[in-house]
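S.K.: See the structures that follow.
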Structure I
Amino acid sequence: MNLDKAREWGLSSDRDFRAKATFGVASAALMLLFPIALLNIFQGSVLIGLGSLGIVFMLTLSVWRVYQGQCHQSLILYGLTMPGMVFMISVFQFDGIVGSLWCFPSIVAVYCMLSERRAWVANLFILVVSLPMAVITLPPEHSLRVIATLMSVSVFSAILVRVIDQLNSKLQHQLVHDPLTGLLNRLTLKVKLEHAIERHHNDALDSALLAIDVDHFKSINDRHGHDAGDHALLALSAIFVKNLRAGDYAFRTGGEEFLILLSGSAEAEAYGIAERLRSDIEQASFITNETVTISIGATEHNSGEQWTQWIKRTDDFLFDSKHSGRNCVTADSYPKRIPMVEISKKAIDEEDIALSDSHSALTL
């Protein structure tokens, strides 16, 4: 995922989180290592200096990939961590204390820059290299301390990153889901609709929208209380989710307003799904002695239509359903239901005309 897109959508995905951490850690490491690499070369430690410059180059490349919004983790694992630890063998042989010290920030860095599983692999590789070298190059009293502290830093880093990942996942879920119903919220609506439009344009894959409104919801809250209203919304959402197929998405866009994106569905299929939802909800028993109904507007995406235009057109059909007696589905290719008041008036007018004709015939 491009980082600019992630920021534009207001999302904080795991990949975005790792990329930001990598950008910060790698940038800081660059500023610290580059002077040290030059100092080693000037002091005659050419091999160590060149090896450090190699690490600096890989860090620079990692920062550049993050800046471009590209995947950086394979580069960190295979292009930086593993070659870097092979280079550390030389550092251990040259000066075991220095080599052991550089292992500590390396362990913390891989947990910041890599996904949890890749960080485990990188951490294991660091320990496989550093622990034997500590035993070989350091005095026994020092090597035991180095081994104990390296193992402690590894365990503590793994625990810390696990907690951060769990909190990040929880935050990500809360960011894009409605807290009451668990459905998606408006934040991801633009993303999903633009993706559906793109697939319609590139792959000729039809998509449809259902705009749903709970009929007379305010009166439900007024008569039965907000707890009963919340219970009804939860039950409605469960029915929506039950009827979702792979690739479909349900959103809560307002208090009693919902949107359902149907992937791979033309208008006829969307109308059938909408009717099934309307019927299931009408027959369900959410509140004692209360029938809950919904009004739905259904539309198929039209070529060249922007996502805002698509929603507006769907809302217009929902408006027609609400003003056509409610508890019905309105779509472009299906007739709008005539309100009962209009039906009664029409029947009366027709009856009056028939009586008038009959009266005229009798007069003649």
Structure II
Amino acid sequence: MNRKEPANASASELEEIPEQYRLSTYTYDLPRELIAQRPAEIRDQSRLLVLNRRTGELLHRVFRDLPELLRPSDILVINQTKVIPASLICRKPSGGRVELLVVDPAAGDPDKDAPASRVCLVKSSKPLRPGTRISMEDGPELLCKEFVAPGRVRMLFPETTEDRFLAFLERHGRPPLPAYIGADSRDQDLDRRRYQTIYGRVAGSVAAPTAGLHFTDKLIEELEEIGITIARIVLHVGPGTFMPVRTQDVRLHSIEAEYFDISEHTAACVSRGHKEGRRVIAVGTTSTRALETATSETGDVRGQRGKTDLFIIPGYRFKIVRGIVTNFHLPESTLLMLTCALGGTQRVMTAYHTAVNQRYRFYSYGDACLIID
């Protein structure tokens, strides 16, 4: 839970918050037409804005140019999580629409043959009450077991078991696209292919690590051919990453923990490269948070699996990550704050204003940004 600011906080008290911690620092105006509704026709033909975090210099390139922009000694860390179609459309007995998002779809015990039960985010005209039965559009019936928290309920999926739940979602679920992609733009076949990285292997996310959407097999091969090391980790993206910040002092915000897994092999590879002076460049905020969580103050990455609630904001001292490939994030989001922590708040916000003026495409299906030193 977030620690709340006093309800009667005065304007003068809010002004005492250092600028780098004010929520208003991380806002910008974005014309609605710049919110990408569909992916680029070819993954690696998205535009790429390059920001030098030391000098503030900006370059306008194409993602396909990445081999020219990186050094052969660089270590590129990618997130191999795979998006699960965890969005479900249901109807109440009255006919009212209910939208569910399974919060942690891969959390069940694969050895259990009991009916599956999961916490879901729920969106409906009226709250679901325990005992309410709702029907999915293609037939299966679900039962609301209990209220968990505002906007969250535990649902029982009697049509399937714990060990078959992911297969159930593959059959009946939809890609969990963010709300800013309009219904008219959604194409399930396209979204199942494109709201997924080409290297996703481990099922568990309810949102795509969108920085990775621009890579193709050919591009990765070319990066490896010039000497760049591709290191692989897993962080399952949960809905908490995208929850809005509701405190004017961003230091009072907290994010929900997300599962990550860094193998001993990857940890040793990244640690060794870091000590050799090679740049560690994270593909996405997810890879960044996992790496920084697993790295000691001396720069040693530990192979480990667990959960991280690391919230990176300006003032954070990075232990291992020196660059990031990332998309353009929502105003006042935790993802934008992390980007500012690495690239410098003023420089990143200037880059965002430039991207707006240059008509870059924003958010999940939008263009990319490379921040390096």
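No value in this document is a laboratory result; all are computed from the given coordinates. Bear in mind the structure is a predicted one, so any value in this text is a computation, not a measurement. Cβ atoms are built from the backbone, for glycine too; each structure is taken alone.
S.K.: Quick one: distance in nm of label points 7 Å out along Cα→Cβ at positions 80 and 288 came out at 2.4 when computed from one of I, II, so which one is it?
M.R.: Here the read-out was taken from II.
S.K.: Say we calculate relative contact order in percent (Cα under 8 Å, 6 or more apart) for every structure; which of I, II gives the highest result?
M.R.: Comparing I, II by relative contact order in percent (Cα under 8 Å, 6 or more apart), the maximum is at II.
S.K.: helix-only ellipticity at 222 nm (-39500 (n - 2.57) for each DSSP H run of 4 or more, over all residues; to 500) was computed and gave -23000; which structure, I, II, did it come from?
M.R.: Label of the originating structure: I.
S.K.: Next up: For structures I, II, calculate distance in nm of label points 7 Å out along Cα→Cβ at positions 176 and 320 and state which one comes out highest.
M.R.: Once distance in nm of label points 7 Å out along Cα→Cβ at positions 176 and 320 is worked out for each structure, I has the highest.
S.K.: On to the next question. Can you say which of I, II returns 16.5 when mean count of other Cβ atoms within 10 Å over residues 40-47 is computed?
M.R.: Computed on structure II.
S.K.: Just checking, which of I, II has the largest value of volume of the Cα convex hull per residue in Å³?
M.R.: Ranking I, II on volume of the Cα convex hull per residue in Å³, first place is I.
S.K.: On distance in nm of label points 7 Å out along Cα→Cβ at positions 104 and 232, which of the structures labelled I, II is highest?
M.R.: I
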